[in-house]
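Please treat every number below as a calculation from the coordinates, not as lab data. Please read all numbers here as calculations on a predicted model, not as lab measurements. Cβ atoms are built from the backbone, for glycine too; each structure is taken alone.
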Structure P
Amino acid sequence: MRVRNKQRDHERYIANRPRILAQQKLYRETHKEEIKAKRRQRDFEKRYLLNPKPPTKTRKELDHDYYMRHRKEIIAKVTARKKQRDYERRKAEQFTTAAIV
């Protein structure tokens with residue numbers, strides 16, 4: 001039953017399409033300001049009422065998020081610096097022990 005209704009409605013639309021489009025165009029031209037106001041209202045509701053902004057994050061939360069996104073690179077840099085510092089310390093110890101002996 002629904003398929004026949006759907007098909008019949010579509011055929012009716014195709015037959016009356018030029019008249020329907022002319023009516024739509026006339027309505028848009030005569031109600032231009034009203035359509036703009038409705039569109040502005042709908043956009044405002046979508047933007048600010050239905051999808052409010054998430055609460056702003058504190059500096060601590062932002063820093064934590066940054067760290068979690070870049071932790072591999074940060075750990076690699078810290079490890080490289082620590083290895084370099086340990087290497088320099090051992091080299092200095094060898095130099096001072098060699099001078100004492």
Structure Q
Amino acid sequence: MSKEKTLMITIPPEQTEDTLKDALDNAEVERGVVIRSDIGKNLYKEFNRLKAIGYFPVGIIVEDGLNLEILFKRHPKQPKEARVVEIKTPAELKYKL
């Protein structure tokens with residue numbers, strides 16, 4: 001039994017409108033459902049914590065459990081002692097969700 005996962009990535013601000021338009025026009029995507037939740041506040045809090053120690057989040061993989069996997073760029077001068085526990089993705093899973 002595999003878990004359901006969702007991939008969310010950031011895109012450059014100048015591509016936001018075109019990406020949204022493409023999704024709405026060509027992929028049968030709709031928008032307008034808004035939920036009131038602390039998810040956004042908590043996510044930005046975690047992103048800011050990671051940025052402070054040399055990780056720059058560019059996306060997340062959300063699974064139907066408690067884990068969020070962060071896709072990131074690393075600050076080139078991030079000291080090893082600032083790193084959190086990182087898992088190595090096996091080659092056969094590198095591009096799979």
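Here are a few things to note about the model shown:
- Kirkwood radius over Cα pairs in Å derived as 16.0 - corresponding label from P, Q: Q
- Rg and Dmax of the Cα atoms in Å, for residues 39-78 alone derived as 10.6, 34 - corresponding label from P, Q: Q
- For helix-only ellipticity at 222 nm (-39500 (n - 2.57) for each DSSP H run of 4 or more, over all residues; to 500) computed as -30000, the structure of P, Q it came from: P
- Top of P, Q by mean count of other Cβ atoms within 10 Å over residues 31-38, largest first: P
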